[in-house]
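Got some structures for you, see below.
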Structure 1
Amino acid sequence: MLSKNQPNEEDSSGTAIAVMGSDARVPGQRGKMHLEQYEGWTELERVRPAWESLLLASPERTIFLTWEWLKPWWNAYGNGQRVIGLAAYEESKELVGLALLSFEKRSTPLGTLKFLCLLGDGTKDSDSLDFIVRSGCEQEFAAAVLDWCTQHRAEWDLLSLNTVPAESPAAKALGTELAARRWICWQRENDHQVVHLPGNWEEYFSGLSRKMRKEINQKTRRIEKNYQSIRRRCQSQEELPHFLEQLFDLHTKRWSLRHEAGSFSLPARRQFYAEMAAIFLERGWLEFWLLELNGKAVSTEFNFQFGSAHYTLQNGFDPAFSSDSVGTVLKSMILRDLISRGAGTYDFLGDSDPYKLRWNATTHLYLQRSCARPGSRGAWYLRMMRSAAATRAHLRSVLPESARKSLRNRYNRLLGRRAMPVSAESEQGSDE
């Protein structure tokens with residue numbers, strides 16, 4: 001959000017662009033914090049133990065900032081591009097801040113621009129990306145990172161920070177520092193839903209709507225009456241390939257009804273899931289479920305946990321069993337099991353969707369923030385994006401959906417956006 005004293009312009013779609021002038025600070029070491037740069041995964045291996053300790057102790061504790069998530073992601077999607085870690089140390093040599101970043105060149109109407117992104121962004125797989133910072137060090141670390149960006153301004157045009165939790169102390173500190181330096185920023189917000197789980201199933205179930213309770217009870221009894229049902233969780237490396245194949249197959253069947261390929265048509269995504277799932281299973285983090293009726297897999301959820309947080313990344317079901325609401329039944333079984341094991345949250349990830357609210361989910365916000373130094377090519381690009389957003393808002397008010405979709409596809413090609421199948425987030429869809 002923009003502060004009350006922060007100058008801004010507003011486009012017709014309500015998106016704010018902060019106009020933030022020139023750098024107000026001189027790069028260099030500040031206070032007792034010393035910033036070091038680690039280039040590539042071999043060098044990042046040196047900081048891995050301290051990285052893991054800092055993450056477990058920080059407010060930004062999330063599975064999407066772990067080595068176990070980011071290294072398989074990079075192996076699948078990195079394509080030989082550059083990755084760095086900016087690590088801040090106190091005089092005691094203790095790690096107090098870590099920014100994991102990647103570089104990507106993209107074609108735009110202004111020509112090729114160099115994007116500096118949070119590691120894990122750009123493929124619609126990761127959520128809750130952020131800087132990892134010890135409590136109380138956020139402001140100093142944000143200043144140190146922007147000092148580095150200023151020193152290395154020839155290496156990037158746009159600083160792209162997406163899917164950052166709005167409540168993040170590091171994100172708030174960065175926003176303050178960007179305002180002080182009067183950088184150009186374009187910020188949007190995206191909803192996502194999280195279920196906060198109570199101590200027992202009865203309390204949770206009673207909080208659902210009457211219609212939802214009735215559906216779960218009726219569909220569960222129907223399955224128990226008409227089928228021999230088995231709910232299975234993947235518990236060994238030997239089982240994993242079968243579970244993955246069922247996920248890919250059931251997910252694809254669901255999206256083929258819409259004449260869409262689905263996200264697993266991309267070989268890189270299959271590679272990522274296979275490598276990441278094997279590591280998560282070894283760590284005890286994987287929560288990969290199948291529902292079988294009469295020996296046939298009909299529904300699946302690819303989930304994982306980190307501490308008391310439980311995340312659901314992908315699901316799939318056999319459309320031939322949609323009348324049995326197999327996705328709803330499996331999810332209710334999983335939630336009952338999680339509550340019995342003391343899970344704190346069930347995070348739907350991805351974008352907002354009405355079906356998620358049926359599970360008594362509350363809405364949280366992600367920030368999508370793009371930043372550039374004033375006077376740079378990146379700043380001109382952000383102003384162009386603002387103008388395009390205003391144009392889209394106008395077209396939404398006057399054009400039918402079919403015409404808007406055609407223009408949207410052409411616009412994305414013009415901006416050189418990475419061509420991806422339907423995103424992991426948007427594919428969550430409904431249970432059936």
Structure 2
Amino acid sequence: MQTRPDTTGAAATDSTVLMSITDLEIHFQLRGSSFSRLLGLDTGTVKAVDGVSLDLHEGEVVGVVGESGSGKTTLGRALLGLVKATEGEIQYAGQNLVGMSDRALRGLRRDLQMVFQDPNAALNPSMTIEVAIGDPLRIHGLTKSKAELRQRVSAALERVGLSPVERFLGKYPSDLSGGQKQRAVIARAIILDPVLLVADEPISMLDMSVRAKILQLMLDLQRDLNLTYVYITHDLASAKFFCNRIAIMYLGRIVEIGPTEEIFADPKHPYTKALLKAIPEPDPSRSLPRDLPRGEIPDAASPPLGCSFHPRCPAAFEPCGWENRDLKALLEARWVSLEEVDYEREHTLIENLKVLDEPGDRAVLKPGNDHSRADIIALLDRMRAADTAEPLWRGVDSISETADGVEVRFHPGEDPALRRAEGVEVACLLY
């Protein structure tokens with residue numbers, strides 16, 4: 001199998017910038033209940049993309065990698081105007097796509113195309129393959145006759161490997177296999193001669209036997225048509241084969257970006273390291289330590305303070321943004337592991353854990369009935385002694401008695417920006 005394009009990350013950086021993304025933000029308002037909307041109450045906002053800056057260079061393949069909910073698909077759709085940006089800029093051909101009207105965007109869609117994740121949903125089941133692939137030509141008025149339309153559709157089918165084309169022109173999507181459908185979707189995307197192709201998990205819905213063939217097809221098209229790709233995926237293994245550069249996303253932000261070789265050889269961000277350790281090992285006789293991040297992805301409507309990855313990070317330390325909610329999660333995790341009699345004794349020490357629901361670097365824990373402030377301090381001491389390696393304790397600045405209860409203060413958190421660290425940029429306070 002051919003390797004990815006010869007363009008290295010360094011070479012791509014020296015080439016012409018095709019599209020420049022600066023401080024891009026995409027926020028979605030939560031609907032909430034009907035009563036809340038009636039009263040005009042703030043129902044919260046999800047920051048799907050939160051300040052992303054990225055330059056796309058001509059002829060390169062940029063992989064955008066992250067877990068579900070990281071914002072990678074929303075970012076890809078925004079580049080084509082399929083999702084409206086809240087703030088920031090997307091500069092292409094001397095124009096800012098953010099805030100551009102749908103009419104103006106339509107003229108640019110000949111240059112900017114997308115390959116969607118599910119080929120079954122991307123193709124209209126009532127259209128033949130000839131009609132579906134030729135539809136963009138009809139919409140943009142690029143053909144003068146049916147004969148010319150069929151000729152260009154046939155050429156696109158031939159280019160993606162659906163030949164002899166006479167077998168496919170009159171077929172419907174239901175007559176094709178999954179791999180053939182995705183080839184048809186790619187043919188429709190390239191028939192307008194675009195310069196940028198956003199591929200949103202183009203192989204995740206396909207059988208393992210055809211995934212490599214589709215990636216190889218996309219590489220051949222990249223070479224022959226001088227395409228630039230944004231390859232959106234959760235699969236670092238395919239990104240290693242396919243991409244020149246990789247951007248790792250977490251909770252709407254890029255936390256590490258650099259040449260593919262650098263990312264795999266020497267990952268910097270703890271999240272990147274965890275993703276690499278999660279890649280399956282094909283040799284069943286080898287057993288590799290996974291060391292996967294603890295917990296789940298936090299709520300994007302109320303992200304953690306400081307570094308958004310710190311609640312799951314084994315290397316987090318004082319300035320990473322420890323807060324009340326982290327202490328509540330630690331208390332609840334402890335109580336889940338206790339025997340029932342021990343749980344009944346301990347959980348009554350604190351009057352109400354709801355005081356820890358609000359983000360903040362200071363919390364006051366009130367003693368429950370028949371308990372004292374000293375009992376709470378003793379509980380916290382037992383928790384620290386039981387797991388001295390717990391990163392949260394590095395973030396605790398002080399624990400002291402007050403008139404209202406026990407005050408727990410955390411070190412002030414810092415939200416890390418992308419910084420140069422050897423051959424990559426990384427948003428981590430360790431660098």
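The numbers here are math on the coordinates, done by the rules we state, and not lab data. In this text, all values refer to a predicted model and were calculated from it rather than measured experimentally. Cβ atoms are built from the backbone, for glycine too; each structure is taken alone.
So relative contact order in percent (Cα under 8 Å, 6 or more apart), computed for just one structure, reads 16; which one of 1, 2 is that? Spell out each step's value before the answer.
Values: 1: 22; 2: 16.
The read-out was computed on structure 2.
Assign the value 0.10, calculated as FRET efficiency 1/(1 + (r/R0)^6) of positions 50 and 154 (r between Cβ atoms, R0 = 30 Å, to 0.05), to the correct structure from 1, 2. Intermediate values should be presented prior to the final figure.
Values: 1: 0.55; 2: 0.10.
Of the options listed, only 2 reproduces it.
Of the structures labelled 1, 2, one was used to calculate helix-only ellipticity at 222 nm (-39500 (n - 2.57) for each DSSP H run of 4 or more, over all residues; to 500), giving -12500. Name it. Please report the intermediate quantities before stating the final value.
Numbers: 1: -12500; 2: -9500.
Considering all the candidates, the number was obtained from 1.
For which of the structures 1, 2 does the calculation of log10 I(q)/I(0) by the Debye sum over Cα atoms at q = 0.06, 0.09 Å⁻¹ return -0.34, -0.69? Before the final figure, lay out each step's value.
Working: 1: -0.27, -0.62; 2: -0.34, -0.69.
Corresponding structure: 2.
Given a value of 22.5 for mean count of other Cβ atoms within 10 Å over residues 266-273, point me to the structure among 1, 2 it was derived from.
2
When FRET efficiency 1/(1 + (r/R0)^6) of positions 58 and 98 (r between Cβ atoms, R0 = 25 Å, to 0.05) is computed for each of 1, 2, which one produces 1.00? Spell out each step's value before the answer.
Values: 1: 1.00; 2: 0.70.
Going label by label, the one that fits is 1.
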